[in-house]
Structure 1
Amino acid sequence: MFATAPVAETRLRVRVDGETYRTNIRLTERGVRTLASTFRRTSGRAFSRASPTLDATTTVADRRVRVAGVTEPVSDGVGFAFRGHDEESFRLTDLVENGSVPPRVAGLLSVAVERGAACLVAGPRGAGKTTTLGALLWELPRTVRTVVIEDTPELPVSALQAAGRDVQPLRTERGDGPSVDATAALRTALRLGDGALVVGEVRGEEAGVLYEAMRVGGGDSAVLGTIHGTGGDSVRERLVSDLGVPESAFAATDLVVTLDPPTADGGRGIAAVEEVRGHEDGVAFESLFLREGPTATATGRIDRGASHLVESLSHAGESYASVRETIRDRTAALAPPDLAAGSAEPER
């Protein structure tokens, strides 16, 4: 929902299923000031002329809401954008059932995360990166300690903790409130013990610290995060050219999973799954799944025995074929019966 300044003259707009509609409702100036005060109090973050932007998660009528706000002098008054969060914590089985993640992709991601892969979930705003990342957290082994770094809490930390998982959240700064900067948070996370490392969004100088830790082998558990990008090449450009991560360090990435918002042909969710291959001249990307139509389908690389990722996931003495069989078993376990029957789609 959007409340655009000046709020007393502009009707609220809502976005439903990718379409934006104008309502017949306006906020009053008094009402929007009350909202601003409420969000300052509940989020613990400043929102004033001295700090004219707000990015926080708060609770409204027992529902978690992501709030982005602006005020004078950067705007002609107070304006807000609200995005509600489902209280339900989605898992891979849920994303398979609603069509966001094909069964075979879910099987691969589940095994990759369980066995300690470094995976980035990429896509534009609104594509479902955080939801997908949250679902992947449930695939970590129950015995693995997980440190989650976020500036605005969105990942299902509470649900994981309630389920008996050892999850330590760290809040990074956004200019106010009790927090540390992202780089300090990451260095702290690396000192909190071996285990999985989750970065809600990779977007600043902390990327260099993250990839240095990955490059030198900071543990055998998964490293997961989200990043804005439209595929492997875009993610590499963002990290290497914009954020200064050495390409040799970026090669520590195992997988880039790219999401798309809903499309006109009914497609949504997974657009591509690419494994990262390091070589003398830098890195290359090999597609394991690609979407050409409503659903991402396998390229055949895994079943041909040509996936470096699958090979790297093997335990000592375990064959490629055995890992591939494990992925097939996990696919069947994650998919409902009607989808599992069609999960062995023909390779392209």
Structure 2
Amino acid sequence: MEYRFLGKSGLKVSALSLGAWVTYGGQVDEAVAEECMTAAYEQGVNFFDNAEVYSSGNAEIVMGNIIKRLGWSRSSLVISTKIFWGGDGPNETGLSRKHLHEGINASLKRLQLEYVDLIFCHRPDLYTPVEEVVWTMNQIIQQGKAFYWGTSEWPATSIMQAYGIARREHLIPPLMEQPEYNMFSRRRVEREYAPLYEEFGMGTTIWSPLASGLLTGKYNQEIPQDSRANLKDYSWIKERILSQKGQAKIEKVKRLTLIADELGCTMAQLALGWCLINPHVSTVITGASRKSQVLENMESLAVAEKISPPVMDQIENILQNKPEPEEDNR
């Protein structure tokens, strides 16, 4: 396993990590989740990602049970959770001081942990001032309930605002952003956040590296019955796949699969390897519903080394979506 610094912090995370999402506590039972987490841990994965909203809190319960049962050293783990969607009540959603404090307390109880290493603001909140969020995150860290905080899917302007407030008030700034990043969704990481890497030392813990399974190639013919796209609460994935844009992407995946064949790897490994070679990606959060998927994903580290400039040119020729640099009007 390769370990990378999370931004400009001294914290190291495994280049490949494992996320719970709807899989644990929802799509598979706890025994399967334990097999997946154990396989990942034995391959050197130290970062496990979660959120209060995943499977309505059940994902955190499952992960907490597994960590406690296996008796892993807490110092060997980097555990994250994300706060925003905590329930249906008027104060159980968003980033208010009330919900952030109550949300982290509930998450820690479900995870059976005294602290998480990383806490994310799961989405931007239009109704809570950024200053309130920065102060609250600083309080949570000062209380020992988390070590670092970050954002997920925040626009660069809001992240810069948070940094500015933290510097002005001598508070702890956000360290990392958790954006969607894959071959089909790349503008934010490669263009919008570009100024933040050098100026603030921001790290990224990217999600959906396989574009909700699209980049595995499993949808090249039809949607498998056991696919997450067939889950009731995730019908939006099926709609995205069956749309005109989705079908156009599948045609590109079919061409990308030929490159994977030439490299002697799976389509999923090629997609993960492509994410790994981005120097601004701290860790690639993978998902798995069975042990074999975990082991397959781990091999993408070796595949990344095979993606030479000529291979990258082939990939870009198929994707045709590389973000253009800012226009020079001089």
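No value in this document is a laboratory result; all are computed from the given coordinates. Bear in mind that the values here come from a model prediction, so they are computed numbers and not experimental data. Cβ atoms are built from the backbone, for glycine too; each structure is taken alone.
Points to keep in mind about this one:
- In this comparison of 1, 2, the computed figure 60, 52, 36 for Cα extents along the principal axes in Å is attributed to 2.
- Structure with the greatest value (metric FRET efficiency 1/(1 + (r/R0)^6) of positions 71 and 111 (r between Cβ atoms, R0 = 35 Å, to 0.05), set 1, 2): 2
- Entry that produces 0.9 once distance in nm of label points 7 Å out along Cα→Cβ at positions 7 and 31 is calculated, selected from 1, 2: 1
- Source structure (of 1, 2) for FRET efficiency 1/(1 + (r/R0)^6) of positions 135 and 319 (r between Cβ atoms, R0 = 41 Å, to 0.05), computed value 0.50: 2
- FRET efficiency 1/(1 + (r/R0)^6) of positions 151 and 287 (r between Cβ atoms, R0 = 35 Å, to 0.05) - structure with the largest value, from 1, 2: 2
- A value of 19 for relative contact order in percent (Cα under 8 Å, 6 or more apart), calculated from one of 1, 2, originates in structure 2.
- Structures 1, 2 were compared on mean count of other Cβ atoms within 10 Å over residues 159-166, and the highest value belongs to 2.
- Which entry (1, 2) yields the derived value -8000 for helix-only ellipticity at 222 nm (-39500 (n - 2.57) for each DSSP H run of 4 or more, over all residues; to 500): 1
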